[in-house]
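What follows draws every value from the coordinates through simple rules; no lab data is involved. Note that the structure is a prediction, hence the values are computed from the model and not measured. Cβ atoms are built from the backbone, for glycine too; each structure is taken alone.
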Structure I
Amino acid sequence: MSFLSQPEVDDAQYTFTCSLDNVRNLSNILKAIHFKDHAACFATSNGLKVTVENAKCLQANAFIQAGIFQEFNIREDSVVFRINLTVLLDCLTIFGAGAVPSTCTALKMCYQGYGHPLTLFLEEGGVVTVCKIHTQEPEETLDFDFCSTNVLNKIILQSEGLREAFSELDMSSDFLQITMSPEKPYLRYKISLIKPSTKALALSCKVSIRTDNRGFLSLQYMVRNEDGQICFVEYYCCPDEEVQDGES
């Protein structure tokens, strides 16, 4: 990547930098959680987590491990900022999907710290584009407290099987009921909460479905990128509960 050696890309001034030879490895994962405009970004030495939430009842997390990147440098224990995910994806795909399949867009992403924009250097075919995206004050994200010790049901299956099942569903319906056990709690979810996860399902090769003793649903998707590396996307959904008279 020609811009890596340019003097204006000075890693010393940034608290967080990372680079990718193929930006699609990042943009495809982010598209899988893109159902709201804004996202919270968390960077640690382990990698990058991007979180999107809706109405305090749905949360999607994309996990991109540090090893996926060609370079991944962080000068603090953690870096957190909020960003417009729609704008970020527009910038990451600024060169288009690529008319020539063998052509890749390279990316260097830099963040100087609180109050500074996220700077993207994108290069394809010797052409370099620089994008600066305003960052915002991070908001506290939901803690669904989904503890493995409280998991009542767990299924791991190939994504193809679940894709076939979802293709048979009437997505114009209001609710989806999932029965994984003859014992309570039964699960009943608004289909509008499940729909966003189908983006991740389409990309994934395996999926883990879990429910806990409160009726919360966890969908974990294993996604293999174009280089054969593994990333994960996770969705948490609150149940739609019907409380009978006399129940607390």
Structure II
Amino acid sequence: MPSPKTAQGSKSSTMSFKSTSAVTIRVGKDPNTEDFIAHESFLTSRSEFFRRAMNGNWQEADTRTINFPDDDPGTFALYLNHLYTGQLPIATETEEELKKLTTGDFITVVTKQYDNVLRVFVLGEKLQDLSTKNAMMEAALATTKLTGQHGKRQAPSAQTINMVYKGTPSSSLARCLLVDIWTGLPISSIFEHFNQIHEDVQKDLGRSVSDRYKVVSANIGNIPEEKGIVAYQEKPKGA
């Protein structure tokens, strides 16, 4: 039997799995905090935030404990799962199973999926993790294509959109994606929920709808699907 080949890499890029490389991330407020243990090399290879925390003059570099009191443990668990596996364990139904759900159940499932994906995006924004942000945009775009009975699709909720706007800069491509999704809704649906969305969302959505209806008068359709994922993914600096 031939011996397995060993992948070669530079010493600086090699992941460390020594016990001394472990970092504790404490998420949430007492008494509902949760501790997560992760390898420093995994965190710093993806996140500028963690690179600064572990390589600078921060206290965290000595204590090897980083506190996130304002974040949700469930969201951080999803982030770590994606960091280690490249997967986001949020889909509970197959596409065929989704088509068999009642309208109410379909809305609940897909709305929750949007919320989980976009919460991880916002965390990626905070951690300055470009790879995670781009992966979440891909997952969000895939969610726009999910269909239930009679080909029905579902948009993210007003609460999810408000959360994204609160946690991202004005230049965020996640904002563009969400506005594009809502621009494709029937005008009656937009008006029904308009007062539930933040005033910054209202302004962006108003401009988008106005611009869109200048060129399209009837069914707008799935704008994100039309534009494609490249419209919503950031490029690394210098690319």
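Identify the structure, out of I, II, from whose coordinates helix-only ellipticity at 222 nm (-39500 (n - 2.57) for each DSSP H run of 4 or more, over all residues; to 500) was calculated to give -16000. Label of the source structure: II.
Among the shown structures I, II, from which was the value 15 of relative contact order in percent (Cα under 8 Å, 6 or more apart) calculated? Computing relative contact order in percent (Cα under 8 Å, 6 or more apart) on every structure in I, II gives 15 only for II. Taking 35 as the value of percent of Cα pairs over 29 Å apart derived from one of the structures shown (I, II), identify that structure. Answer for the origin of the read-out: I. Look at distance in nm of label points 7 Å out along Cα→Cβ at positions 122 and 162 for each of I, II: the largest one is in I. Here mean count of other Cβ atoms within 10 Å over residues 74-81 was derived from just one of the structures I, II, and that gives 18.6; the source is II.
Here distance in nm of label points 7 Å out along Cα→Cβ at positions 26 and 50 is compared for structures I, II. The highest value is that of II.
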